[in-house]
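Structures for review follow.
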Structure P
Amino acid sequence: MIKTIKTRYQILDFTRGIAIGLMFIYHLSFGLAELGFFQIQFSTDLLWNGFRTLIVFMFLSLVGIGLFLANRSQLNWPSYFKRLALLLVYFSLITLLSYYVRPNFYVFFGILHLIFISSILGLLFVRFYWFNLFLGLVIFLTGKFSGFDLFDSRESLWLGLNSITPLTDDYAPIIPWFGLVLVGIFIGRLLFGEKQSLALTAWKANNWLSKLLVWSGRYSIHLYFIHFQMFYLLVLIFS
């Protein structure tokens, strides 16, 4: 999501565009199920859980890749803080609107909250290489296969060490998901470091669909915010 360098690689926007398209499908399906149009238990269905994990992996690994690229030479601090401010505004509005529409399921720490925190924490790891892959996998697996009653209070749920699954429309805690940002930093150095792939950096969209996906990827943060509000608009209309 975060891009603070002048050079944009279309392949990354293209991939980000695919991720936002998949996210549209997921949230549309989630919204229709919540409104009673069909029955899906998103919290327990393995297929939909795997689908969401794939989408989140795509988004967060791209955050990590973007952090690496932004710090490859010298970070553009004004652009970086502008991006953080935009994330702050968007995730605050999502929290407020979700609390108004669905107070029992409001978004207290969703994907944009995580990207905001990860964009700050990730700066501490952009100089590492294989360590990021190792630590990222450790964090991801720790969050997926462990939980502690000590962290079940509402104030600590954002950490992701809890043993219960909170009731919320979007939940992306630090553990395990920050691990995927670290994996993304590793991938960024692997693909765009000293031995960067010319095939990737030179790739250009050459048809209407790929160009649309590139455009969607370029403005993915805005599209994500807008489409999330559409879900709550549907809830207001049909409930």
Structure Q
Amino acid sequence: MVSKQELWARIKEFLRFSRQEATGLLFAIVLTGFIFSFRDWGTDKFDAAFGLQNLLLVIIVAAISIFFRIACQKIYALSQGYNAEFKIWWPGLLIMLIVAFLSLGRLPVILVGTVVSSLMVKQRLGEFRYGFSYKDNAMIAMWGLYGNLIAALLFAIALHSLPQSYFFGKGLVLNLVMAFFSLLPLPQLDGLQIYFGSRTMYYLGIGLVLLAGLLLLTKTTIGLITAVVTGSLIAIVYILISSEK
């Protein structure tokens, strides 16, 4: 783990989204927003104005969630001397759309793509086992999951203060769904990188998503407090382990 000063310098110099990444992210965000607002175009009858308002809100939620997820992956990758680039999965977007129409929006699926990591030669000098590490790659993918769970927790805290908020409610569900589907062991998703990098990490990810869903979707005070305490303890343990490296 590099020093905070070195990490900040790498972030300022290398944390970028290429034009190709931005284009893919735009399609992923708009389609995710459309799918998660599919059933919100009116209560008793179709209402275009109401639906467009909800669509815009969910697109904003999707943008925040997806960018935060990938930013977490990119920042962690930089700390380890890797450059992480988002690769969109176009067939995955098509599958999302087909499932949304077939289920009439009842089964939202998120299969937007994965991040691909490459070595940054100068930043890897002096690192243990200088070459490419599958475990490092798995941890980079895992940080996408962490990003979704952190975002879900923040949306849950905001929703607890404003229980009727459509925006925060969608943010909570969207991040949990994104975290769940990202663990599918497919070549175009982060789950396969985690699975082959560390089985322990993969099963830990499944457990964290299930636990977060169980605690946060209850929308109770005790569930939220338990989630915050559990997340804080995990963060403390992670910091202590990382500081020993």
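Just so you know, all these numbers are worked out from the coordinates, no wet-lab data involved. As the structure is a computational prediction, the values presented were derived from the model and not from experiment. Cβ atoms are built from the backbone, for glycine too; each structure is taken alone.
Annotations
- When relative contact order in percent (Cα under 8 Å, 6 or more apart) is computed for each of P, Q, the largest belongs to: P
- Source structure of the calculated read-out (distance in nm of label points 7 Å out along Cα→Cβ at positions 183 and 207, 1.1) within P, Q: Q.
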